[in-house]
Structure 1
């Protein structure tokens, strides 16, 4: 298991929990952390034993944005921001392409790239202490980290523009109402509920679940004909999995299927 400086990865019964804990403080993103996210996402996406990925955080911040202490505040920052965004984007792509469900857990502040990372998972659980904020306008920057991709897909174009232009903080209940989060729970129940959601997903046919969620996201970029072709390829491919055999056997039998994620 790889040891990281800005995050940790723990494995438990098919669930891989990635906990953000940046050395920069406030879980601010710097290049080292982005590189570690790429490594973790790539490794977990290729690990047949990983049946669900949880992305959560240590401390009061899920992510406070980029580490501004490494920037100069002028045009000389362009190559630094391009490099930082590029690595963060590679991590997001790797998480998205993993054939396993991804669950996010936020019980703190998610702003800037932290806000963007919170939008990426398939399901998002918030605690009472969670606050989501786009935040980029506060320093005169545009969004990155997939915010402009995921946000309109989650809440619709008009609501996405309002969130970006008003840049108001969004609490847990409002986030659920808008469609930014799946559910909000009391802070003292947050860890247990996050673990419960991950365990439920990990017990399912995770290859099929991961492929289906990717089909949903990619449907926005395809014509109906292309999407139908992708669905046909995916469902045919799923017949080669152990989970398909177990599912069919259970369907004609008496018990529930015991899926393996293979």
Structure 2
């Protein structure tokens, strides 16, 4: 399917403010960027680099006054989520080097604190995909998904204590539970067609059967139409933007996902 994804951020900047933006999706095994547009007003110099996780990041210094960032991309992506029951657990010694980092505890995913819970959730499941699917089901059944209920990231421990959270929070807990079983897991931020309410979205992927699989405890059924923008260990690695100096909160934020072609 062909989707058009767009994001518009408007700021009122007090003093010259450095930003690191993470708003450009990239082509890969699961999606292809057919075309894109990136506009900054007023026009200023921008420098792009690729971070540790392969994300496309833009460095700018926003001038005082109204400042607008607009992005748009036409993206070819799958209508369906790849499901592989019984995809096996990958032994640690056989994992690719660049996957090993997703086994470790991180700022918002304290995987070293969830071994007992993870083993209880996945009791009698075949190691690998089936364990992650059991974790996803447990999250749906036990952690309330409440959109717009939090403006800042909370850790997996806090999510488990509160028993509720936004998409980012459910992903943190899912990641921590997977890693506690030595299953690599990473956070993904991007767009989802027909997400309600529409906003940037977060989910997690687990590495089993020698590939990454999508898991999303916020959705009632498995479906595709995801567009990935950034990957990382947790929310600290995948913000839409980081700014340095006086707090710069968007005075307007508009996210859209439009279906352009459903014929493939």
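Throughout, read-outs are computed from the coordinates displayed, never taken from laboratory work. Everything numeric in this text was worked out from a predicted model, so none of it was measured. Cβ atoms are built from the backbone, for glycine too; each structure is taken alone.
Taking 5.1 as the value of distance in nm of label points 7 Å out along Cα→Cβ at positions 41 and 137 derived from one of the structures shown (1, 2), identify that structure.
The correct label is 2.
Suppose Cα Rg over 2.2 N^0.38 Å, for residues 57-168 alone works out to 1.43; of 1, 2, which structure was it derived from?
Details: 1: 1.06; 2: 1.43.
It traces back to 2.
Out of 1, 2, which one gives 1.9 for distance in nm of label points 7 Å out along Cα→Cβ at positions 49 and 153 as computed from the coordinates?
This figure was derived from 2.
For mean count of other Cβ atoms within 10 Å over residues 105-112, which of 1, 2 scores largest?
Sorting by mean count of other Cβ atoms within 10 Å over residues 105-112 in descending order puts 1 first.
Please compute relative contact order in percent (Cα under 8 Å, 6 or more apart) for structures 1, 2 and give me the label with the greatest value.
2
Assuming -4500 is helix-only ellipticity at 222 nm (-39500 (n - 2.57) for each DSSP H run of 4 or more, over all residues; to 500) as calculated from a single structure, say which of 1, 2 it is.
The correct label is 2.
Comparing mean projected area of the Cα convex hull in nm² across structures 1, 2, which is largest?
1
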